[in-house]
Structure 1
Amino acid sequence: MAELKLEVPDDVRVQFEELFGNKMPEGMWQPLFSRFLNDELRKKLSEIKRIESIVSKSKLTEKQAKELADEVSMSLTKRLMASRSKSS
C-alpha cells in the first residue's frame, strides 16, 4: 500500500476542533482522511465509468466532437460578451 503524508491546514484543524469540542488526537487524522480519500476516489471512479459508458455509445468522431465543443465555446463567448456590453 502506498503511503501519503498530509499536512492539515490550521484552519481545517481548528474547524475540526470546534466541531468536536476538543483537540483531535493525532492518531485520528489518518483514518479520517483515509476514509475521506477512499470515498472520493470511489465517487470519481464511478463518475468516470458513467462518462465512459455515455461516450462509448456516441457516434460522433473526435473531430466532430471538437467542432461541436468549439461551436459551444464560441456561442458562450458571444453571449458573455453581449451581456457584458449591456451591463456597461
Structure 2
Amino acid sequence: MPRFLIHRTLGDVSSEELEAAAENSRRVRAEQFPEIEWEHSHVVRADGGLVSYCVYAAPTADMVRDHAAAAGLPADDVQEIELDLVG
C-alpha cells in the first residue's frame, strides 16, 4: 500500500489540544477510514507554533486528505513516500 508524508501546520496549541486532536483523528479513522493506517508522527516547534510530519499508509493521497478534513486537521502538503533510508 502507498505511504504518505503529511505536513500539518498546527500553530500555537497546547499538549492537551494536541492529544485531543490525535484522539479525534484515531476515532475518525476507525469509524470512517478503516483502510488508512497511521504509522507515526514527528512534532516540532517552528516559527508560529507546532508543525507535525505524519506518516500514513493509505490507498490514495485523496483518502489521506479526506480523513484530515473529516478529523478537522490541516493537511498542508501530502506527498507519497518514494523511499525510506535508515542509518
Structure 3
Amino acid sequence: MVKVENITSRAGNAVKNQFIITTDTATLFQSYSTVIVKKEAGKVYIDKNDWDYSRTTGKYRNIFLNETKKETEKKIASGEYILTDLNA
C-alpha cells in the first residue's frame, strides 16, 4: 500500500508540490518530483544532491524531520543520517 499526501505547513495548510509518501516499509519526503529524505528501518537517508536544493525544499525538509538545517547537518556529519542518491 502507498499513501501520498501533501505536507502540512506550520500553519496547518496543505502545501502544493511537497509530499509525504508512506509505504509499508518507508516514509519519504518528496519536493516536486525529487525525493529528498527517506526514513526506513530506523534509518534516515538524505539525498546527497538535492537535500539543500532551495530555501523552499529546506523549509519543508525541516518540517518533515522536525529539526533545523543545523541539526540535520550535524547528523549528516556524525553519520547518523546517510547521504545517498535517492533519485538514481
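Any read-out appearing in this document is the output of simple, stated calculations on the displayed coordinates, not a laboratory observation. Here the structure is a predicted model, which is why all the values come from computation and not from measurement. Cβ atoms are built from the backbone, for glycine too; each structure is taken alone.
With distance in nm of label points 7 Å out along Cα→Cβ at positions 9 and 65 coming out at 1.7, pick the structure among 1, 2, 3 it was computed from.
Numbers: 1: 3.3; 2: 1.7; 3: 2.2.
Considering all the candidates, the number was obtained from 2.
One of 1, 2, 3 was used to calculate distance in nm of label points 7 Å out along Cα→Cβ at positions 17 and 73, giving 2.5; which?
Going label by label, the one that fits is 3.
Here helix-only ellipticity at 222 nm (-39500 (n - 2.57) for each DSSP H run of 4 or more, over all residues; to 500) was derived from just one of the structures 1, 2, 3, and that gives -11000; the source is 2.
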